[in-house]
Structure P
Amino acid sequence: MDIFKDKIIIITGAASGIGRALSEDLARRGARLIMADMNEELLKETAAAITKTGGQAWSRKLDVRDCAAVQKLVAEVVAEHGRLDYIFNNAGIGVLGEARDFAYDDWKRVIDTDLYGVVNGVAATYPIMVQQGFGHIVNTSSLAGLVPIPGEISYTASKFAVVGLSNALRIEGEDLGVKVSVVCPGLIDTPILRTTKMLKVDPEQAIKELPKPIPPSQCARIILRGVEKNRATIIITGLTWFAWIVQRISPGILAWLLKQNLKKLRAMRIEN
């Protein structure tokens, strides 16, 4: 039997990108999904498409930055279904540009979503899973959570924190029956590539310079294989593996490579 069949699963950022691909894959495997996202209209369309093909999916508008709203959603799910098997804390945003150009809000919006969105999900679900004696928390970080990416400083700060949080929580939860994994994708073809706020950077040129992304469906398959195997860290894309290995073996070499990327970013700089 598929380990996800009939499991109660919450997915944030489920309307598009990785969250949508995870939802579609899990629905095909018989999971019972509670899909959450800020974009209510797109979320309803996504959930409707899943149910139309026989999947079990319910949509809920949710701002992961709102701790009370996250707590309420989780409490309602547990009250209705009697348990919670998985949560995928997946919602995220980004800002591209140098720290010298960041306003305070460019720090706060990203950290509130990418870090506190995960914290809120963990705070709402971990005590319940401990009480149950089972459950799996899957937090989405990034390549930028493993290596320090210049030009994405608030994103990098958030994603490094998500890796640390996940690794520590995994150790705490192991003897209590709760599993924790952290997902570190590289470049995935999701809307974040087009919706990321850019500060004094030419957007068209920035997108042209990106390596070829992999489709969200491929990313979702890798994530779910890693979750099935209870991997602590789920690495996605060859570039992520390469950068992580170089960072561990020779941080100086990686810093030099990242400086070359910074030069390219500065070559795209526009004054506005």
Structure Q
Amino acid sequence: MSPRRYDAILLDLDGTLVDDSDRIHPRTLAALRRAAGEGVRVMIATGRSELATIPVIEQLGLDSPAVVFNGAGLYCPTSKRMLEERVLSERTLERSVRFGEQHGHMTVAMCHGVKYATEPHTDSETLALRDMTGVRYVERGVLLGKRALRVTLFSDRHETSQVFADELESALAQPVYITHFPLACLPHHRTSRLLVCDVHPPCKGKAEGLRVLNETYGIAPERVVAVGDAGNDVPMLTAAGLGVAVSNAYPEALAVATRVIGPNDSDAIGALVEELFFDA
């Protein structure tokens, strides 16, 4: 039996592990379950909240913690609790909320177990929140003082999400980690014109998964495979021993990936796991 080159795989969800209907390809599901059974550490790293991540963890049957909120949180599926929560400072939260108020951006403060959102004012904003789990509509002032792992703002007024993010970061003038994307990147929102900016506490993004694997399981970054499709996957793709992008990935991910495999609606991840972790 030849020794494995890698001991763990770190997986993004949307656009990567799951297809546009939130399903995992049967071959991929079987391969990941087998890998976990043979001692490979299988870990999720996602921008989703823990609430939205739990169904996928349960489908996989994982006991490894999941990196959620783009690195601001770590959820344990066995104890069903958050192991880590990086929350925004009161000043950053206030400036984020006030920025949304001044510019008319729908704003969501995302906390463990619940999301507090301002009332949508357009059909596009209503649809943007349609698939969010645990949403409560509140007055904007209620967002202040919450233990928010993330604040999400929506805009239909900027040319690109990068322009939106630059304007927001300048207004905050605080140490933060900002991710941004057109909402149309997500499968249920392909026709949306809204742009999204997520404000997180300072962290390494999804590369926090590599830290957890090292600290908790003694797995060095060079022995980790990371798979993703978008700009928020770049930190883990560049820090892992093997950074893999699916073929439907966005240019930012493709530019840093060491290897490109098939699309998220195929069995490409299953084939990759079989190749890298199982003996021929």
Structure R
Amino acid sequence: MSAPDTDRAKGEATGQSAPDAMRVNVEQASYAYTKRGHEASMFTLEATTFQARERELVAILGPNASGKSTLLRLVAGDLAPLSGRVELDGFETSRLDARTRAQRIAIVQQESPLVFPLRAGDYVLQGRHPHGRSLWFESDADFTIAANALAQVGAEHLRDRWMHEISGGEKQRVVLARALAQQPLVLLLDEPTLHLDIGAQVELLARLRRLAGENRYTVIVVTHELGLAAEFADQIVLLHRGKCLRVGTPAAVYQRELLEQVFEAPLEVETGPEGRPRVLIQGRR
């Protein structure tokens, strides 16, 4: 019996739930961009360490140009760290072949441009490609999985709609459904609330929070939205100008002096419902 199975069996025997497994391990990982022909780095992400478990939602938080997307690409395996390690279930993500990575990690980018017109159902079905064979035709199981993915995000009514005809919030649901159709272990989202109104932002993060718990996903979200991160994240990774300043729960990270330093604005931090911090612009309530 494997270690996770042993932990689960012990939990069942004692009436306690087994601890969720460690899934993503980022250990002293760094990266630097350089211009061709120049030795000096254009941007450096300094050594960063954090871990993420099953069912957790981790927010990589910081202002623009702080290194958030670079860190997400390291987790995705698109970049290999210059130092340190980035692992998924003990395997270095950058060393996994592209097919295996796509089966285990789903990425929702800031923008998802369409190469050619597609209906939403066909767009979601593309998420099954990493699981297909060399001469691949969709199976009944693939269609069922894609339909279930649409249902999970409340978008089954959009199945026959053209992608270019639906609203920004509806499109974000469909893009997320395609990621779910990959049946990944890890969901990575880069500024998923960009261009969404506040209602759609809250709905999306609440849905990600619920999906993480129900499907045992590890969800890592890049954002600069202080309020959303405080409300929905289990952990915060706070970046500023390529440095990881703090990692911890929202309550541990949301210290007024630290946030003012990072976001360069006068802020107040209060304790909201359920003990989660709430950030206000100083002087406004």
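Side notes on the structure shown:
- In terms of distance in nm of label points 7 Å out along Cα→Cβ at positions 105 and 121, the structure with the greatest value among P, Q, R is R.
- When Cα extents along the principal axes in Å is computed for each of P, Q, R, the one that comes out at 54, 40, 33 is P.
- Among candidates P, Q, R, the computation of FRET efficiency 1/(1 + (r/R0)^6) of positions 97 and 257 (r between Cβ atoms, R0 = 35 Å, to 0.05) that gave 0.15 used structure R.
Bear in mind these aren't lab numbers, they're just calculated from the coordinates by the rules spelled out. Predicted model, so just to flag it, every value in this text is computed and none were measured. Cβ atoms are built from the backbone, for glycine too; each structure is taken alone.
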